[in-house]
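A short reminder: the numbers here are calculations on the coordinates, not readings from a lab. Everything numeric in this text was worked out from a predicted model, so none of it was measured. Cβ atoms are built from the backbone, for glycine too; each structure is taken alone.
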Structure 1
Amino acid sequence: MKLTKCTNMSSLILLIVSFGAIAIEDETNWVGTWTASAQPVWEKDFPIATGIPDTFENQTVRQISKVSIGGSLAQIELSNEYGELPLIIGKASIALTDKGMSIDSETLKALTFNGRDKITIPAGGVVLSDPVSIEIPALSEVSVSVYLPKETKVSTMHWGFWKDSIFVANNDQTTNASLIESTDLRTRFLLTEIMVNAPKETSAIVAFGDSLTAGDNVQRWTDVLASRLQDAGMNIAVQNQGISGGRLLNSRMGDNAIARFKSDVLSQDDVESVLIFMGINDIGWNGSPLAKDESPVDHNDIINAYKQLISRSKANGLKVYGITLTPFEGVVDGFYTEEKEQIRQKVNAFIRSGAFDAVIDFDKVLQDQNNPKALKSEYNVGDNIHLTDSGHAAIANSIDLFLFKK
């Protein structure tokens, strides 16, 4: 995150909670248990629609997020990073999710900002809520509700295909157990991080990638990894900083990797390692409807981008692990060609060359043994590039947890 969290201070702060204010010593170690990389809303001439309204007004947006580690205190980050106008938050709340749009009312906590219900996020800014006392179990689902009283242009989002995870309803319903007459959205808005208090030794992993990392509400490989870490007794947060359409070199469905690496990886507290799984869109987009007029990308351009990310990671004391690019034969509309497959092979040869601290070979896990250019049928969601639940599980289960031991 881009704000300085309340860490290593000896002063006392007030936690404003539903049953009143309590004072605690603020030596809390805040760790992001869930993250979503901010993206700008793109122009309507782009072939992929955002699936989000142009504006909200007098409406509540409720978003459900699956956390990685647990804690007894929480705070959230809301982003207006790409907004050109101030954004007014009327009220906000946090609770454990019950089912669908419903929350567990017994866990409901009102969120405040500098002790107040309301806050204005400046254009280009982010805000952090005050901490609240709430027991959040590891791997649980958390609902964050935000009320937008004034007409609010949607400029900052996290795009995807989430089903039964984002809901909008009229009026202030931040304290409602269930939303009245809600609409299901597929794209996230405003919420970019949920943080919990954690023991001092707690660390985090950032998964930095594209749609194969960002996933949707199916079983994402980062969620499976988080579960494996918990089962192994390793209290390590997994921060998913994937964006659909993410590329190393060019921006369109979000900032390119070189541009967003500082905010999405290097500025995150307690991160000790980063997993880089990106590059297939750099190879495939040119000549497709997504980037008809772009020139082909040379494999050396992708490799040089990796080298920059490796250098910046190591300069900041992070372990950096390279993930091989996975098969994509059969993707239509010019995204896949034999020439592009040759670029993927050259890029994967570099990833396996020893430049990274370690290699995580998703390519080997997912490829069809009879045709290594293509995904195994049981891992192919149907578009020849994205993964089924079993595909996400397979790559997550292939990761050696020893990489994250201290």
Structure 2
Amino acid sequence: MKILVANLGSTSFKYRLFNLTDQPGVGGKRELARGGVERIGAESSRVYATLGDEKFDSIQNVPDHAAALEAALGQLSSERGPLQAIEEVAAIGFKAVHGGRVTGVVRVSSEVLEAMEEVSAIAPAHNPPYVRAMRLIQEKFPTIPLIAAFETGFHQTIPDRNALYAVPWEWVEKYGVRRWGFHGASHQFVAQRLESLVSARPLRAISCHLGGSSSVCWLHDGKSVGCSLGMSPQSGLPHNNRVGDFDAFSLVQVARATGRTFDELFVELGTKGGLAGLSGTSGDMRDLEAAVLAGNDRAHIAIDVFVSSIRHWIGAGMVELGGLDAIAFTGGIGENSFRIREQVCQGLDSLGIQMDVAANASNNSEISERNIADRRGLVSLWIVPTNEELIVARQAFDLLISEGRKGV
């Protein structure tokens, strides 16, 4: 069964095409192609694809996301492409961020889109472009099932003690105010890999997804029991340009002092906060680390705040889990910044967390997934390259199978 997984930006469309079967393990999955469209809505858009050793690249007029999908499918069904016809695509899966009252893995419907629109104010960078694109794609390709795999779905196992804020109970029941948790596909992939890599049972683990958007997830036998991300993707750890955890009453002070509205301040916290706001740089960790080496004190402070927040959530997770067997680092920063990994684990020997500094700093491209713990440590420390798209593809496949569709 061929599943296309779409990753949408306001002017971009990226995808991966998988061929899935009901066979377990590697034999049950195969990536056929990956590609995308850049500068959607501009006079000229780049349409590109990698199909094994073959590379396709063209400039086309792509006015919207439906046209982007059409252009991508055109490349995929070309003479050397993996599709004989567009009808071979069994479904399009979306790594949807927030559906509020709708979560898990569901077919995209008018009710699902309405639910996403209800929480667009707290997911402004994600929900509006997804809702708009899903509607366009539904109109253009009405026979292809669209499936939303919400990032919040993996965190439905979080107990109330770790999910609820101390707000009036009416806010919980009527308005859904709680820690929903995000990055579900990434944390689920890491959880599955750790269950294969670490023999301890029950398995007490912490997944650190560190990138432009970052989060820590507490895992007990592969299930989420806590996540640093809360009601919105702007919460938790400091992000690239989003604030992270923040005392809401600070807004009253700044609003009174500046005469600005809450809406204006929320936009600033969601676009000019985080590591970028603290450091005065782009917020990209590569720029931050270069700035620190050049003597930039604000960049140094920003990294310290970031690392401290990660360590705070790891410490809380160890208490919640009653100990720890493994920590995994994933995401652009988690997989590639040996300095951040080292700082996160520094000085924790007495907790059984000991890093092999040389193994951590080694840039071994041939072994991307590896244990970087010192042999004397009690906690294994893993670098696990994430594969969110594969999780979404498998979730879409499972939904179709549950509906009675044949898997092969």
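Here Cα extents along the principal axes in Å, for residues 95-334 alone was derived from just one of the structures 1, 2, and that gives 57, 55, 39; the source is 2. So helix-only ellipticity at 222 nm (-39500 (n - 2.57) for each DSSP H run of 4 or more, over all residues; to 500), computed for just one structure, reads -11000; which one of 1, 2 is that? Among 1, 2, the structure yielding -11000 for helix-only ellipticity at 222 nm (-39500 (n - 2.57) for each DSSP H run of 4 or more, over all residues; to 500) is 2.
Comparing mean count of other Cβ atoms within 10 Å over residues 303-310 across structures 1, 2, the highest figure is found for 2. When log10 I(q)/I(0) by the Debye sum over Cα atoms at q = 0.14 Å⁻¹ is calculated, the result is -1.27; to which of the structures 1, 2 does this value belong? Structure 1 accounts for this read-out. In terms of mean count of other Cβ atoms within 10 Å over residues 239-246, the structure with the greatest value among 1, 2 is 1.
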